[in-house]
Structure 1
């Protein structure tokens, strides 16, 4: 099964997210990650969706999304043609016997300490999904108390923007 990342530029209105995600549900796609936010203008929102499936079904989904009245533009991202980033917050148990090893891993991955208490330490890491997965797997050797990660956000490399994408 292939993995895809698609950005959907939509009108920033009530119910649009539900209509978009319902299209994924009706087409039986499982959404692996979802990120939504306003764009450079408050009239538009950008929905970035990561999901898996077959190419033909993905192409049909994109064609159906274009038929929704709130959809302005859609851009599919490739690893070579885009920059993607995800945010991880991970809360670890603060134990004296593992603190140095955890800190060495945190330094090695470029994560930052964002909260420290006698019971726990919260780290943040902003990177691509693969590096975040690797960091989490390394941290599994210690006591993870909680994990929260955002969906991927992606931008196309170069000067073109999603607003310049041709609708089909």
Structure 2
């Protein structure tokens, strides 16, 4: 049995501490600097393409927690039209089944992950809130055609500059 000298463990611990104290930091200063998330990430909000939607309600039927409510009616040409669509993101588990069930590929998961609010009422989104705009873009989840248009994911170990 080999005996260790007194304080050898403390010296090794201090050596590790000193190495980490003098190296460059790898932590992102979060609100000021942001990393690009994965292209296929599922954000916590839906993005809806109104022009492609045929109001079939398949997304609402596929939702396991019933967070999507839709009211449709027939127009003068006997086509379905969307009268009302609400998504309760406070109940949504971001499973993506509604996106996969859409036959027209008009519903997407967004890339947004910062949706903290102070009031539960603000978690209930209408169809105007989830419309596809320049600020709310779809992620590459279940849509490889969108994935090619998105920026590559940045990692802390890459040491690259990140988007602000």
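For the reader, a short list of remarks on this structure follows.
- Per distance in nm of label points 7 Å out along Cα→Cβ at positions 83 and 99, the highest-valued of structures 1, 2: 1
- Structure (1, 2) behind the derived value 12.4 of mean count of other Cβ atoms within 10 Å over residues 35-42: 1
- Calculating mean count of other Cβ atoms within 10 Å over residues 11-18 for structures 1, 2 picks out 1 as the one with the greatest value.
- For -4500 (helix-only ellipticity at 222 nm (-39500 (n - 2.57) for each DSSP H run of 4 or more, over all residues; to 500), calculated) the corresponding structure among 1, 2: 2
- When mean count of other Cβ atoms within 10 Å over residues 19-26 is computed across structures 1, 2, the figure 7.6 traces back to 2.
- Structure with the greatest value (metric FRET efficiency 1/(1 + (r/R0)^6) of positions 27 and 51 (r between Cβ atoms, R0 = 25 Å, to 0.05), set 1, 2): 1
- The greatest value of mean count of other Cβ atoms within 10 Å over residues 75-82 among structures 1, 2 is that of 1.
- For 3.8 (distance in nm of label points 7 Å out along Cα→Cβ at positions 67 and 147, calculated) the corresponding structure among 1, 2: 1
- Among 1, 2, structure where relative contact order in percent (Cα under 8 Å, 6 or more apart) as derived comes to 28: 1
- If P(r) over Cα pairs in 5 Å bins from 0, in percent is computed and equals 1, 8, 13, 16, 14, 11, 8, 6, 5, 5, 4, 3, 3, 2, 1, 1, 0, 0, 0, the structure in 1, 2: 2
- Comparing volume of the Cα convex hull per residue in Å³, for residues 43-130 alone across structures 1, 2, the highest value is found for 1.
Here, each number is a calculation from the coordinates, and none is a lab measurement. None of these values were measured; they are calculated from a predicted model. Cβ atoms are built from the backbone, for glycine too; each structure is taken alone.
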